[in-house]
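Heads up, there are several structures right after this.
Derivation of every value follows stated rules applied to the coordinates shown; laboratory data play no part. Being a predicted model, the structure only gives us computed values, none of them experimental. Cβ atoms are built from the backbone, for glycine too; each structure is taken alone.
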Structure 1
Amino acid sequence: MAQGDITKEIEYDKIEVVSTWTIQVRKATKIMEEGAGGVKTELSRNFHRHVLQPFESVKAEDGSWTHTPTDISGEDASVQAIANAAWTDDVKTAYKAMREAQEI
């Protein structure tokens, strides 16, 4: 990089497991400028947040449930690693039971 070059950097700066199965993800997008001596200066930072749960659960009119696993293949590798570690079989079973016990 040369002095004055502007770059965009993506950083997953906060990944939290909440309530056993909910994963909150914060992605920071930083605009950086290369300065003298290779020192980078942050010009701006924006955040995007989203939440992941192990399944998309839908109750049909007949009372049956469909639990479709959440596709995390498009998530950052660090988010995938945390989801795979947090969403054990026991956690998935507990999540399904919780959803099925809710009145919709």
Structure 2
Amino acid sequence: MTTSYVTQVDGAYRITGTRVSLDSVVYAFLNGSSPESIVDSFPALTLEQVYGAITYYLAHQADVDAYLQQGLADFEALRARLKDQNLLLHQKLLAFRQHKHATESAPAQP
């Protein structure tokens, strides 16, 4: 009996029977998370599903890596388009981040 741990839904890879993306499991795995800690992060998954997803990734690494790269490229294109459409908002958010970083980095006053 063969179990399918990964399915494609609307062009996205999902862990079969869940809404958890393969992307989430793969990125956690590539960042050094153990299968057990991935299960802790995604309670909808079983340890078997996580191992199955990692096995799927390793068996189809070139295809999944290309899919992940395309997702990053799509995200960057969307981010650039939204920045252009909302330039004032983007400038305000950037100024806020810079101010927050400056105040967090400043030495404490006695």
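Looking at relative contact order in percent (Cα under 8 Å, 6 or more apart) over structures 1, 2, structure 1 comes out largest. Given a value of -21500 for helix-only ellipticity at 222 nm (-39500 (n - 2.57) for each DSSP H run of 4 or more, over all residues; to 500), point me to the structure among 1, 2 it was derived from. Attributed to the structure labelled 2.
Which structure, out of 1, 2, was mean projected area of the Cα convex hull in nm² calculated from, if the result is 8.6?
1
Between structures 1, 2, the calculation of FRET efficiency 1/(1 + (r/R0)^6) of positions 42 and 90 (r between Cβ atoms, R0 = 41 Å, to 0.05) yields its largest number for 2.
Quick check on the output: 5, 16, 12, 12, 10, 9, 9, 8, 7, 5, 4, 3, 2, 0 is P(r) over Cα pairs in 5 Å bins from 0, in percent, for residues 26-73 alone, derived from one of 1, 2. Which one produced it? That value comes from structure 1.
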